[in-house]
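Chemist: What follows is a set of structures to go through.
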Structure P
């Protein structure tokens, strides 16, 4: 059951990233870019979660997962605060 849930979370984040970046390419609205890049980072975070819990359970990926989540949120916060129109 965990494989299904982790995979669906990664797939959902990847789908959101693709849709947001595709919308940015059409409209050039910068908030879509920052949101899309955030979801790219969240997709990476979910992939690292799958690797941590299922593929390599003996290796600790927590620092990498925390770093990817931090960078993803930092990109979104930067876009919301300093690059707003």
Structure Q
């Protein structure tokens, strides 16, 4: 059911966009960058300027934790789910 997890096209390391290209970064740098950008956007435009998308390919637990993060850490109810596989 979760064959896509091992798919050869799947990204295995974080990337940060630099102009028109991407550069590979460590997990710590990637997570810190994502957190700082979420914080910057939330502070500049408010929590409802951020939205989250999840998938039927995720487990119920993964979908739950994403909506919990969106509502408690970011302060938004902008969570959507794609029911198609």
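Every number here is computed from the coordinates shown, using simple stated rules; none is lab data. From a predicted model like this one, the values you see are computed outputs, not experimental measurements. Cβ atoms are built from the backbone, for glycine too; each structure is taken alone.
Chemist: Computing mean count of other Cβ atoms within 10 Å over residues 8-15 gives 8.5 for which of P, Q?
Modeler: Source structure: Q.
Chemist: For structures P, Q, calculate FRET efficiency 1/(1 + (r/R0)^6) of positions 16 and 64 (r between Cβ atoms, R0 = 25 Å, to 0.05) and state which one comes out highest.
Modeler: Answer by largest value of FRET efficiency 1/(1 + (r/R0)^6) of positions 16 and 64 (r between Cβ atoms, R0 = 25 Å, to 0.05): P.
Chemist: Of the structures labelled P, Q, one was used to calculate distance in nm of label points 7 Å out along Cα→Cβ at positions 40 and 56, giving 3.7. Name it.
Modeler: Computing distance in nm of label points 7 Å out along Cα→Cβ at positions 40 and 56 on every structure in P, Q gives 3.7 only for Q.
Chemist: P, Q: which one has helix-only ellipticity at 222 nm (-39500 (n - 2.57) for each DSSP H run of 4 or more, over all residues; to 500), as calculated, at -11000? Mind dumping the intermediate values first?
Modeler: Working: P: -27500; Q: -11000.
Label of the source structure: Q.
Chemist: One of P, Q was used to compute semi-axes √(5λ) of the Cα gyration tensor in Å, and the answer was 23, 22, 11. Which one was it? Write out the running numbers ahead of the final one.
Modeler: Values: P: 27, 15, 7; Q: 23, 22, 11.
This value belongs to structure Q.
Chemist: Identify the structure, out of P, Q, from whose coordinates relative contact order in percent (Cα under 8 Å, 6 or more apart) was calculated to give 22. If you can, show how the numbers build up before the last one.
Modeler: Numbers: P: 32; Q: 22.
Answer by label: Q.
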